[in-house]
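Presented below are the structures under discussion, each in the form of structure tokens.
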Structure P
Amino acid sequence: MTTRSPSRHFTSVIRSIVFPRVTSRAIAACALIALPSVAFAQTSAATVEAPKINLADTAWMMMATALVLMMTLPGLGLFYAGMVRKKNVLATMAQGIAATVIVSLLWMVAGYSLSFTGSGAFLGGASRMFLAGITMDSINPLAKTIPESLFMLYQMTFAIITVALVAGAVADRMRFTAFALFSVGWLLVDYLPLAHWVWGNGFLMQMNLLDFAGGTVVHINAGVAGLVAALIIGPRKGYGSDNLAPFDLSLAVIGTGLLWVGWFGFNGGSALTAGSRGVFAIVVTHLSACAGALAWSVMEWWKRGKPSVLGMISGAVAGLGTITPASGFILPWHGVVIGLIAGVTCFWACTSLKLRLGYDDSLDVFGVHGVGGLLGTLLVGVFATAAVSANAEAPGGFSGLLEGNTHQVLVQIIGIAVTVGWAALTTWVLLKLISLFVPLRVNLQNETEGLDITQHGEALQ
């Protein structure tokens, strides 16, 4: 057994007492010095943290995309088919299928990139041509919590239904070849620039034009294009007589139901998140549709002595179209007011105005969608409520005339004027160009026989 010397024992005691104290103090001091640095690092990381895909938002937007696609196939197809004559039912549905196929492929090639990328005032960039650069994790800055591929697909469904809507104005008489060419040209020349102006950081978006889900891009655009197309192609044979009665309104009622439900994805999905703003948009959408159907029925009851099924579904669609631009900016009672105004105004446009001007808009695309979109785009400048639209990008929200923002109405009027002028110009030029290569409408014999058999070699039994 060994023993320590007194000097070694004294040294070890000193070390055991002094060095632990010094070490503890050093550690404590270092910790105090480091804490602000750690906090700063955490704050910096939170500040510069890249947007992350949110699973709830993604799930909702997948559902909303399916709902909007359903609006064209089969919703709009049944709605339109039920209101044309039996000999043109399949041809009317074929136009909806053609719009879906053509627009989807063109959207993949160039449509998405030119509409929703880049920062140009008038047209987007070429970075996403053929969807180049879209990965599993990529995100568009306009939709920061869902995959970019989903945002691309959702916006594709809007383009599809806008092109398909125009077909209703020239139903019963437009050649299928001409419509296919029109679908290609109109998407590229008309729709893509307008979508960029309003939703893709173009000049109208920079002016703070309020269009939540398509009052300008979809409804005014399609309505004015339909009116111009109807004027250029001319009225149907026998227009004004009773032999143009709808084939089967029960199909149109089913189509209306599909459109009504699909509109929840159309407007509610335009919030691009699974949150309260999207829910508010769905609530006002439903209330406006109900109010529109009621108002149209009352007007018809007053003018003609009885409310028709056609009037009920027309009023509902008028309410749906009119509320679209305002749906994410307003309170529920505003939706009822807008729906009532839509039902009365669109009824007048589809009856008195149409007869006075003498144009043959077969399925009232202009009277319902054009007039409804114009009305809704204007009224959002009146009813916009800051508390509904406040978000991270716009903490103060957007207010309208009722909250003292008189300037917003002027911005809405400018947006309406630009959309009407652009849609009229591009549609007129495009149809004139197409007519140089193929006739726009079928000949008189084919129109008499029906487009189902003459354009597609098929007919309902």
Structure Q
Amino acid sequence: MKIASVILAAGLGKRMHSNLPKTLHTVLGKPIVFHAMDTVLPKVDLPPVIVTGYGSELVREEIARAYGEKVNFALQAEQLGTGHAVHSAEDQLRGKADLLLVTFGDMPMLRPETIDRLLQIHHETGSTITMTSVIGDLPRGFGRVVRSEDGRVRAIVEEAVATPEQLKIREYNISAYCFDAEWMWRSLAELKPSPKGEFYITDLVEMAISQGKGVEAMLLEDAAEGLGINNRVDLADCERAMRARVNRQWMLAGVSFMDPDTTTVEMDVTIGQDTVLFPNTYLRGKTSIGESCAIGPDTTLLHTSVGDHSVIQHSVAEKATIGCHVTMGPFCHLRSGAVLKDYVHLGNFGEVKDSTLGEHTKMGHFSYIGNATIGRDVNIGAGTITCNYDGKYKHPTEIGDETFIGSDTMLVAPLKIGKRAKTGAGAVVTHDVPDNTLVVGVPARPKERKD
């Protein structure tokens, strides 16, 4: 039995008060519509059809960049309701699947497991429509589920046209459906416009019941799955709920959160067991953390990998690689291309960009290293700077193993410092330094070593 999917993402999102289409706003670092995509993609046999409208070009561009040929698109040029939006996908899907999932691009909290249950109930009951609902206190613009005295679903009434009595109903339709596909395509053509001139997919429920067809409503245990986004308040509520969900998953997997409410772990992050996350820690993008690390407080890592047993405090790293047993912070900044090998120590107010620090190297404080390759067991004194940019080009610096760089040394690239070399405090090094050589002064000159 083939399953297809339509994801409705054409809404204007006026209440967001934004130039960005609503479905491209992010929840836990990922566009809202991407969450909706990831929920249905594993469940379908055909590429989901994303129905776009407002900001269509930008929405399509962002989705296509992330998903490529895994998705198709349909355009709802005029906003005439959800039934009209689904109809926009008919040419691509009719006759190609037995079941049709219809979900919304502004509902990021729905789980893949919920889609599994929806499909299972649809199969077991032989229903024509299987829908989802939640019971709660905040309507959020959802339609009300009207039931008969025996508990059967009789209709869904949209909030915009509900009577005062119907508005008191606390069971809400959360707009995730499974339809018998051919029946739905036929029935869409029979929908009548609402008083507002829109065609509602929810009217198919009453239509099916009038024809003696089966309609089942699956009540969700977790009401958070029903969170939809109409404004920035809803967006913050979803962010909070998704953060709590993800943090709970990691805690159950063996990661400690000192304050889950102030710790953010985005969807693509991985964390090893026995790692501890301290307050105000943000793990973003494709960051990976090893086992038994201590991250935070007040630390942000973006697309950064960290090995086992490393400690990072009050620091920021972007597209960096951090080895095992590294200590870093407070107030360090790793920029793109920074690599700290095992057992490196990076102290307060150190910055590294596009450079590698070898094993056991120490850079205590107040230093900048850029476009450099530094060996193992090197000591970098306070205030050291690689002068790697001449205003037009960036130049490399190489420092050999077991070298000692004195405080306030200026390393004017391009430059090579040999193994076991030393620079005196305040030296301005403008020429290569051979192995086992001490240089001092401005400009630095070799001086006989007295070891």
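Values in this text are rule-based calculations from the coordinates and carry no lab data. This is a predicted model, so every value here is computed, not measured. Cβ atoms are built from the backbone, for glycine too; each structure is taken alone.
When Rg and Dmax of the Cα atoms in Å is calculated, the result is 29.5, 126; to which of the structures P, Q does this value belong? Please list the in-between numbers first.
Details: P: 29.5, 126; Q: 29.5, 100.
For Rg and Dmax of the Cα atoms in Å, the value 29.5, 126 is produced by structure P.
By the measure mean count of other Cβ atoms within 10 Å over residues 236-243, tell me the structure among P, Q with the highest figure.
On the way: P: 12.2; Q: 18.4.
The structure with the largest value is Q.
So if we calculate relative contact order in percent (Cα under 8 Å, 6 or more apart) for every structure here (P, Q), which label has the highest result? Provide the component values of the computation, followed by the final result.
Working: P: 21; Q: 8.
By relative contact order in percent (Cα under 8 Å, 6 or more apart), the leading structure of P, Q is P.
For helix-only ellipticity at 222 nm (-39500 (n - 2.57) for each DSSP H run of 4 or more, over all residues; to 500), the calculated result is -5500, so let me know which of P, Q that is.
Details: P: -20000; Q: -5500.
Structure Q accounts for this read-out.
Computing FRET efficiency 1/(1 + (r/R0)^6) of positions 52 and 108 (r between Cβ atoms, R0 = 25 Å, to 0.05) for each of P, Q, which one ends up highest? Working shown, then result.
Numbers: P: 0.45; Q: 0.90.
Checked P, Q; max of FRET efficiency 1/(1 + (r/R0)^6) of positions 52 and 108 (r between Cβ atoms, R0 = 25 Å, to 0.05) sits with Q.
P, Q: which one has FRET efficiency 1/(1 + (r/R0)^6) of positions 156 and 420 (r between Cβ atoms, R0 = 41 Å, to 0.05), as calculated, at 0.95?
It was calculated from structure P.
So mean count of other Cβ atoms within 10 Å over residues 188-195, computed for just one structure, reads 13.2; which one of P, Q is that?
On the way: P: 22.8; Q: 13.2.
Going through each structure in turn, the value belongs to Q.
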